[in-house]
1. Thinking only about FRET efficiency 1/(1 + (r/R0)^6) of positions 14 and 222 (r between Cβ atoms, R0 = 25 Å, to 0.05), which of P, Q has the largest value?
2. From P, Q, which structure was mean count of other Cβ atoms within 10 Å over residues 54-61 = 16.6 calculated on?
3. Hey, helix-only ellipticity at 222 nm (-39500 (n - 2.57) for each DSSP H run of 4 or more, over all residues; to 500) derived from one of P, Q reads -9000; which structure?
4. Given 43, 31, 25 as the derived value for Cα extents along the principal axes in Å, for residues 62-149 alone, which of the supplied structures P, Q does it correspond to?
5. Matching task: 141 is the computed value of volume of the Cα convex hull per residue in Å³, for residues 22-77 alone. Pick the structure from P, Q.
6. Out of P, Q, choose the structure whose coordinates give distance in nm of label points 7 Å out along Cα→Cβ at positions 38 and 102 equal to 2.2 when calculated.
7. One of P, Q was used to compute mean count of other Cβ atoms within 10 Å over residues 46-53, and the result was 13.0. Which label is that?
Structure P
Amino acid sequence: MIFKPIISKPKQELIKLDTHSHTSGISLCSNVPPNILARSYHAHGVKMVVLTNHYTQRLAYRFNNLDQMATAFCEEFLKAKIAGNQFGIRVLFGAEVAIFTKDGYSEFLLFGLTPNFLLAHPDLYNMTQKQLYKLCHDNKILVYQAHPFREEHCQKPQDPEYLDGIEINRHPKFDDSLEKVLDYADRFNKGLSCGSDLHCIMQAGSDGIFVPDTITNEKQLANYLRKNKIPKMYMDYRIKVQL
């Protein structure tokens, strides 16, 4: 009998990913420019970040037309991506799209979004939740509701039929509503994400999820989240008392 050696596949290395961040060139509520974003994440050992700047009607008022707005949005991402390359940080394209709903307005994180898709559909913020979800679903983009229980902004969970998941939002100025988010995800069998909602450098490295080091682009991340509805997460509760 010939014995064949048992060859075990090496385990994939998991790295830290922040799924929710903002830079000052587009998100005026942020005080972090792209180069500082990259440097700050590098200092805290985070290897990947999704840049989810606000994409809203308010943003549209700053530009002459929607094409100009979408172009500026993509240019801000390019600045962050170039800065990220200098510090060994993979910056992926994303957006936090605000749309009007029966509760006033709600915000949705898009994972798997690409600059080309946004340039082809610059009116995302004008859509209903159903329209946004259908368009994204048809193009293999995931739709997660951001901070669905942020009562300070009167935000409530929206129609689960048109959601892929919801977010554990770890912004230090707001309650993360962890138990409510977990209950909602379990009840409706939805995916979970976790992010810092970075607006200042003190938040860099505080919260996010772990993903395989082999993920290098937006579509790969969306596929991973699709197959891993509840990814391993990291949360730093010290940040809550620092701000």
Structure Q
Amino acid sequence: MQKPLIGLTLDYLDAIPAEGRAARYFLLRPYADVIERLGGLPVALPYGADAAAYLPHLQGIVITGGACDVPPAYYGDTASHPSMSLKENRSAFELHLAKAALDHNIPILGICGGHQLLAVALGGTLIQDINDQVPGSIEHLQSRPRKFPCHAIQVQSKTRLSALAQGRETLYVNSVHHQAVKTVGAGTIINAIAPDGIIEGFEHPDYRFCMGVQWHAEYGSSEVDDPLIQAFIDAARTTL
């Protein structure tokens, strides 16, 4: 059976000549490992002038997480919280890529920061810093290794995520973020919520597969993670 090509967005580090460090792209290995294990062929996507040029060659897109935040201007905010860290070239590439994938109905999955970027691509907005802007929030930036769950989420009924979770109403997920989705765009359905009200997942039923999850599903820390990524890869396979 032919494997669908799954494009994975990359993080990067600038060069530091004084330390002898060249500029570099990088990808945490669990993203590629889970795609390959569940039947896809992972492909790294360096930033290009035209992100959409990748799309004729790919059957699915994963917008990965990383050590950066979505620029506030992308969702209509004029001020930036002091905790924010921007990588403008990465975010510009990912936003272009996400919108092009949506336009062509190519299956797309956003994970952690990718969940936030995809929400913005669909017309949503973000909370810039949970600790400062959400009174009584739970821990969302865990100190434990990512393979361990940190907090519960409530899966919303009658959603695609609920079907993938086989009706489980409560799941325990890992959590490594200080920002979150504040509002979702038109037609987008919230499918998971943390105990403090933070949006943990969303989906859009008008697309072949379009879902964002705030947790790092590539680590398989909850029962829904493999079924979720498998459903994404299966949707990608239908475009072959």
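Where a number appears in this text, it was derived from the coordinates with a stated rule and is not lab data. Predicted, not measured: the structure shown is a model, and the values here were computed from it. Cβ atoms are built from the backbone, for glycine too; each structure is taken alone.
1. Values: P: 0.90; Q: 0.15.
Across P, Q, FRET efficiency 1/(1 + (r/R0)^6) of positions 14 and 222 (r between Cβ atoms, R0 = 25 Å, to 0.05) peaks for P.
2. Numbers: P: 16.6; Q: 19.4.
Value 16.6 for mean count of other Cβ atoms within 10 Å over residues 54-61 corresponds to P out of P, Q.
3. On the way: P: -9000; Q: -6500.
Derived from P, not from the others.
4. Values: P: 43, 31, 25; Q: 40, 35, 21.
Only one of P, Q returns 43, 31, 25 for Cα extents along the principal axes in Å, for residues 62-149 alone, namely P.
5. On the way: P: 71; Q: 141.
Corresponding structure: Q.
6. Structure of origin is Q.
7. On the way: P: 24.9; Q: 13.0.
It was calculated from structure Q.
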